[in-house]
Structure 1
Amino acid sequence: MNRNERRRLAKQQKKGSVAPAAPLGAGPDSGLVDYHHRLGGELERKGDAEGAIAAFRQAVGLNPGHADAWMEMGIVFNRLDRLDDALEALRRAVLAAPESALAYYNFGCVLERSGHADKACDVYEEAARLKPDFIEAYHALAGAWKRLNDFDAAVTCYQRAIDAAKARGTEFAPAYGGLATTLRELGHTEEARETFARAIAIEPENAGLRVKAALVLPVIPQSTGAIVAARTAFADNVAALRAEGIHLADPYNEVGVTNFYLAYHEQGDRALQEAVAAMFLEACPSLGWTAPHCAAPLKAKKRLTIGICSAFMRNHTLGKQTLGVIKTLSRKRFDVVLFRLPGAEDDTSKAIDAASDRVVALPNDLSAARAIIAGETPDILFYPDIGMDSFTYFLAFARLAPVQMTSWGHPDTTGIPNLDYFLSCRGMEPEGSDAQYSERLVKLQDLTTYYYRPPPPARQYGRGDFGLPEGAHLYLFPQTLFKIHPDFDRVFGDLLRRDPVGLLVLIDDPFGGHWRGLLMKRLRRAIPDVVERIQFVPKAPLEDYFGLLTVAGAVLDVPTFSGGNSSLEAFSLGCPIVAWPGDFARGRITYACYQQMGISDLIATDAGGYVDLAIRLAGDRAFRQDMTARILNEVPKLFENAAMIRELEDFLHAAYDSRRIGEGPVSW
């Protein structure tokens, strides 16, 4: 609530539309007011939330300006996940006590939970203005800025919390922990480790902090050697924590991170992922809870209930890839239940909800979410991705359905024992890749997505729209910067040396250039003679991004981590991509698209061939036009693939029946 809103509400009070504040305990019924207020607190402490709310309502009914009763009522509503009621109660608390920093702080907490991080920032700032040493307000403000992707502002606010604590003559470990986590996400690995060490020195018994520190990995590694060193330290840290026998009550809240960046190292991750999963299960055995219906004998069924759970069922790569699957699964064979996690609503999330037979809301509480999913008794539970979101990562440890599976939303094995299958396709998997997965690998014929082809941009774009020079050969790498492995720097260097008018175009990071700075530091060492012919363009809305694809001379894929959604979007426009399939599924998605289309002209097998193809594509207009025409002719094979859906349905039934009769995971 900003100052203008407070002035507006004050005017409403004068007009009588909002009850004016009355001093606490004032008036003829002050004794009765205080009685109901105290009663509400006692009932809340005893666990009678509804009784507490009723008592607080009695108090504010007698004195509408009783700020504490409004505030405590709002806190109870918040605990019950009745967020609209909580917001109204806390708004009234702020009106009744406009100088109460605590009222603003609690109001901000619920605003943030309700998806209004921008408004929460204003409210937290007011709390800190009213109480300059309000450590928790600065800490909460930092978290809100992170939700808004302003990580520099978050760093500043964590430091303000640290300074406020020092002014009180104390230390605040959560602020150091939050600062360390933020520095890690910005790619400042060593600073993150040092800050975690400071937090741990304050709270040496905090197992969650120690696990987070142990799992730190570089976002933009400065060399292949740095990757090896980081993975060695990672493995040693996990082994030490397991040997010590640490305990965690709630890994999601105490740790809340995944091993996301392991997948970008171009190494097999199974052993490390299994070690981390074992550590979490040993530290918190309840993670492996089994739902009652999974322990009972299974019945033969013609129609199975499949639950789908992801934090990204919205306008996101995963939402786009999963919408069609949800919509087109046969309703004669499946009942589709979407387990929706809290998050912003958009057109894609609405479409996904509408396509599902049921939508079941889950709270950000592992125990409660497990109970809700178990109550739906799914036969199959499908996590489209594991590893990008910490809540679904920890949720997947439990046995909540007889058959549980994940896929290449994050294309890396999980190491989690209760995930039975990893859904992939033949084109993505090299020979012998089964051994790279802790899950049973399933290789369908085609990409496991029913993807709706996006419309082309509404207008024609030119290089000037992106500040790119005329006359240069534009080599566009349209993916996130951490996908560029240090070993690939020399390939970019060779490409730019061989094409004197070549320009490598990269999309800037969303964190104020922190990742860009780290990547350029590495590239200046690796290819100093051509590094000045690298240009960054800002991350743009989808329409403009499509326009950028159309002005590129050559779109580049890399063998260490291929494009998925970005490749499907480029192909939809007829944009040719230079591909070089890697050693793991995560480096073979574009290659699998080409296989599905029956096109092989732009698939390289080594660095020299890759550079040859890129230079030809960017410099030979006739060749590029021919490739565009062929892609546009074959690209329908990538979209709305009904054959894949039918094969997926057959596999799902086979997996359930195999489990039902006790034969274990089915081969496919």
Structure 2
Amino acid sequence: MIFLRLTPYALRFTVFYAIFYPYMKRIIIGTAGHIDHGKTSLIKALTGIDCDRLKEEKERGITTELGFAHWHLNDDLLVGIVDVPGHEKFVRHMVAGAWGIDTVLLVVAADEGVMPQTREHLDICEMLGLKKGIVVITKKDLVDDDMVELVEEDIGDFLKGRVLEDAPVVAVSASTGENLDALRSLLSDISDKIEERSREGIFRLPVDRVFTLKGLGTIVTGTCISGSLSIGEDVELFPFARRARVRSIQAYHDDVKEAMAGQRIALNLQGLDRQDVERGSMIARPDTLLLTSRIDASLKLLKLPIKPIRHDSILRFHIATTQEEARLVLLNSDQIEPGQEQFVQFVFKKPIVVFPGDRFVLRGSYAVQTVGGGSVLDIMPARHKRKTGALQEAYGILNTGTDLEKTAYHIMKGSYRGIKQEILSIMTGKDPAFTEKTGGILTKNADVKLVGKTYIHSNFWNGYKEKVLAFVDEYHKANPLKVGISKEELRSRLPGTDVQIFQAVLDECASNGRIVLEKDRVTSGAHSKANQNNELEKKIVDALRASAFTPPGLKDLSASIDINEKNVRELLDRLAFRGGVVKVAPDMYFHPDMIEEVKLRAIDFLKRHQEMGPSDFKTEFNLSRKYLIPLLEYLDQIKLTIRKGDKRVLRG
């Protein structure tokens, strides 16, 4: 199945591709340069593929949308080429195309030299972190050698102090073919120096095109920037939370079983309609990305003749194929000057999907101008208090820290709740295996603790233990006669945390004797020992045993042992919890021996008579209604009997 029509070159390419593809290195090259400087013609001359596919582009003779070509540069190198529009109105498309490329062809026409979009496109490439490229002077056939030299001087002045200052420069003619072989040789040399993108990591595909084909359905295309994906897998469309299945995959017009980083790919998605997808969407496996409305970032403004940008300014934020309105939060100052780099936060009008380390471009909200760019540092930050000392430490870790330091930082952000392994993987931008490895090192070093699948920083783990112990001690001081505090009440009084972490803290405190866990109650170790043989408890138990089936109420019991009713109630509740007495109804407690006798005699009666009414029970035990009804209801409650009308029968 072929999604797109094949040129004769592409048809020959598919045969070679099918045989040698598994062994090829894969890189993506992008173009940059002013409108009508010959970018599209250059690509066609190199590859035989015309990137202007739209009728409007053919009629107007300019590129308005992203174009794509592929090229077998040598036996072991597969090149994808992204052709970007040169007109200032289509800079958004240019950013989308340049994001994810490995190197750039900066195109300058010999008959015009460096122009405004030459400058802006190079600014964008620098903001996106590109370090390698080739400067191509096109339309050499239209000028004489002296003009070419002047343009070379113009380019040299323009590139001073910039990333392409030492880049090779070659003058070519797409129409005559002059020096194209020299350009091919330069491309081969520079490609050898580019490190191929790893197939490891989380699969991400920023969508730059979406269309339908009859009989196939929805097709999305883009540059795979990380990870790999196979036919039959489920994917999720972010930020729209829609899911689909990969029906088939193409890379450079050829069917493949697996898509991988460094490729231009097309996915045929089952379960998504054309209207469900738009440029700016991100395709990934389900639950592997997070939506965010706020990020921490490193921002550098270009050295342009522009006014400083003030805190709280509204700007256009470009990342991958996404453009979103963002409010700039300057964390350490009230404004940022041209050429300055600062730790900032962006707050988005609508949630977006980004990863740590992703590069972005910033443009003015109204003026059509690129003003700066930078790198994403934290995709789920807190609302920082501006101009505080802690910000510099955070910036240092996020900007230049090691993987271990960054991982520990994100776990620390999880506070008492900790952070689950899968979320930590997304926040660090690493695959689960890498996250497990770094988390294991931190755990071994006792910097963090792993509870189930949740990491909690040791500072918060130890802090939570101290809070548990302190609260239990305070509870006993306020309630000296109570058996302890219920787990649920204790958890509700402490900082919020994962249930597993709460229980793990209790277990560790219990293992070293700091607390005692009894059923659903938590007691301090010291309090538990101090109350094991309480004389008051003994007096209560003896009084209930002596009263048999007619136990005294709280008031009478209080008078008989000479303590107030509140303390009697707390002692009775403690005894009931530990099985020393049985609570039959509010304020009615029996000695356990009496309850056992009631149960045995009730069973015996029911086996002989099959059913028992209140009058039978009254006769059997010679009890008043005050004790009769609570005891009958208690037998129902413990599932010994079941009520049928006004009679009881044995359950089961």
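Just so it is clear, none of the values below were taken in a lab; they were calculated from the coordinates. The model shown is predicted, which means the values in this text are computed figures rather than measured ones. Cβ atoms are built from the backbone, for glycine too; each structure is taken alone.
General remarks:
- A value of 15.7 for mean projected area of the Cα convex hull in nm², for residues 131-322 alone, calculated from one of 1, 2, originates in structure 2.
- Value 5.0, calculated as distance in nm of label points 7 Å out along Cα→Cβ at positions 163 and 291, assigned to which of 1, 2: 1
- Structure responsible for 124, 58, 43, with Cα extents along the principal axes in Å calculated and labels 1, 2 on offer: 2
- P(r) over Cα pairs in 5 Å bins from 0, in percent, for residues 515-634 alone from the coordinates reads 2, 10, 20, 20, 16, 13, 9, 6, 3, 1, 0; which among 1, 2: 2
- Origin of the value -15500, where helix-only ellipticity at 222 nm (-39500 (n - 2.57) for each DSSP H run of 4 or more, over all residues; to 500) was derived from one of 1, 2: 1
- For 11.0 (distance in nm of label points 7 Å out along Cα→Cβ at positions 179 and 555, calculated) the corresponding structure among 1, 2: 2
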